[in-house]
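Next come the structures, one after another.
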Structure 1
Amino acid sequence: MLSVRPKVAELAFHLYGRSLHPELYTQHQTRRIERSHYQAQVEITNCGHVVTWVGNGVTLCEVATSAHQPLPKKRCLISQPLKGSRTERSSCREGVQYRTHFQLERVQSDLFWMVQQQLGADQTEGLLHAFDSSGRMALGAMSYVGIETRHRSLRLQAIHTFPDDHAIVKVESLFSLPE
């Protein structure tokens, strides 16, 4: 299966107050997390990532994907183009809190390749996927999602590379329950 990234200018970031049907995206890596107060599924997809978190009867679904990806409009809490740098927050029922910071950086080619090499070097924690080359560059894109679980919170740090544009997308998110 060919797994090449979309153009970085075509990216969008969404948060839903519901889960999304898995047929809406192509998964390349997945990890299921079960804690006493919440559960989550973290997936690297063809365009970025999907995180579905469930705790205190609240479901949140974070999606970094192509703006052209057909996604539902119902119960979309945040919808932003993935450009520049932005921080978003959402307070949900039952005291559930969500916070994210995402940024798109275009960097010099030497810095880009250094980041690309570091991502590919023996990542033992989290999820990692190397995509096929688009043909323009020798190496394909990479996605890494670091996962940090705590008793009442889940912190994720996602890094997605886009070799054709020498661009790096970074997303750091925190899903938390009240004490």
Structure 2
Amino acid sequence: MKGIVFSEFIEMVEDQFSPEVADEIIMAADLPSGGMYTAVGTYAHTEMLDLVAGLSKKTDIPAGDLVSAFGKYLFGRFSELYPGFFEGVNSSFEFLMQIEDHVHIEVRKLYPEAELPTFKTNLLDANTLEMIYQSRRPFADLAKGLILGCALHYGEEIIIEENDMSQQDRTYVQFTLKLQ
């Protein structure tokens, strides 16, 4: 995973919990990187799993909920860091439907070695979008949080239904988004 994701996770922990909690989970995880992340570096996704597990243990918040909350936070940060991705886009569905053909292409230009999940979209009607998340990493909860962050960015409310087609490992999930 790219270092920017790790850096933003640590910032979220510092902002929403405390710098001490961030330090504690880094130290407890005994990470190969030592928890020293650069935005352009690449790190094992298992480090993120270890950090989330440590935060979950420390806060008694389920790991999936923490990862989803991070996704929501991360979308807000992406909108600040990469405003060009949002130019001319007027709704969450419009943005979500261009992830593969626009956003991920631009991300690969910035980070050629990035291993990104895939998102297939199908607009079922004006208020219903089907998204299929597929990755070798178990971060469907991050995708869900990013979707919720996208809706928040556009001032919309979305109800999300999930179908984990990967038999509980969260690597292949169908999301059905219903605009309220």
Structure 3
Amino acid sequence: MPIKTIDANTLKIWLDKSEAVLVDVREPAEYEAEHIPAAALMPLGTISRQALPGLSGKKLVIHCKAGKRGSMACEKLLAEDPNMEVYNLEGGISAWTQAGYAVKTSGRLFLPLDRQVQLAIGLGLLLSVALGYGVHQRFFLLAAFFGLGLTFAGITGTCGLAMLLAKMPWNRGSTPPVNFCAVK
């Protein structure tokens, strides 16, 4: 069953009429840096059917930065309950702001998790090459380690480095996630 999508304009109408519950599946620091005022935070790694708020006949809309994690969250929820009615905000919060709708911001600079992963891998590769040429050839093994990690992430869809970086203090935000239920 294909995932249902919704555009920012339709979501705005639904929110204005109190017809939808909006859940943000990004990480706490991303949410704190910028979020849609009506959105509750439930990071992708913690989302489940049981942890969702009571919908009370409202439509459930999931969103992230650009739509990829939102789609993954919808897939996860539909795997738990194939009859569930869930929508993914097409284009995520980026489409929401592009449509001219308000967001709450902290004013802090935040580098998204995917870019942090790219930066860490790029710096790791540069360091391994520099140390391999300047110190000892064994440092080239570090480049192989990063290549193996990227290959594993591409095959499985699981990125260990992203999971590690998500736990770093700068990615946790200063406020706890806004969850409706206690989620471990």
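Read-outs throughout are calculated quantities, based only on the coordinates presented, and are distinct from any laboratory measurement. Please read all numbers here as calculations on a predicted model, not as lab measurements. Cβ atoms are built from the backbone, for glycine too; each structure is taken alone.
For distance in nm of label points 7 Å out along Cα→Cβ at positions 110 and 150, the calculated result is 2.7, so let me know which of 1, 2, 3 that is.
Details: 1: 3.9; 2: 1.6; 3: 2.7.
It was calculated from structure 3.
Of the structures labelled 1, 2, 3, which one yields 1.6 when distance in nm of label points 7 Å out along Cα→Cβ at positions 46 and 142 is computed from its coordinates? Clearly, the read-out refers to 2.
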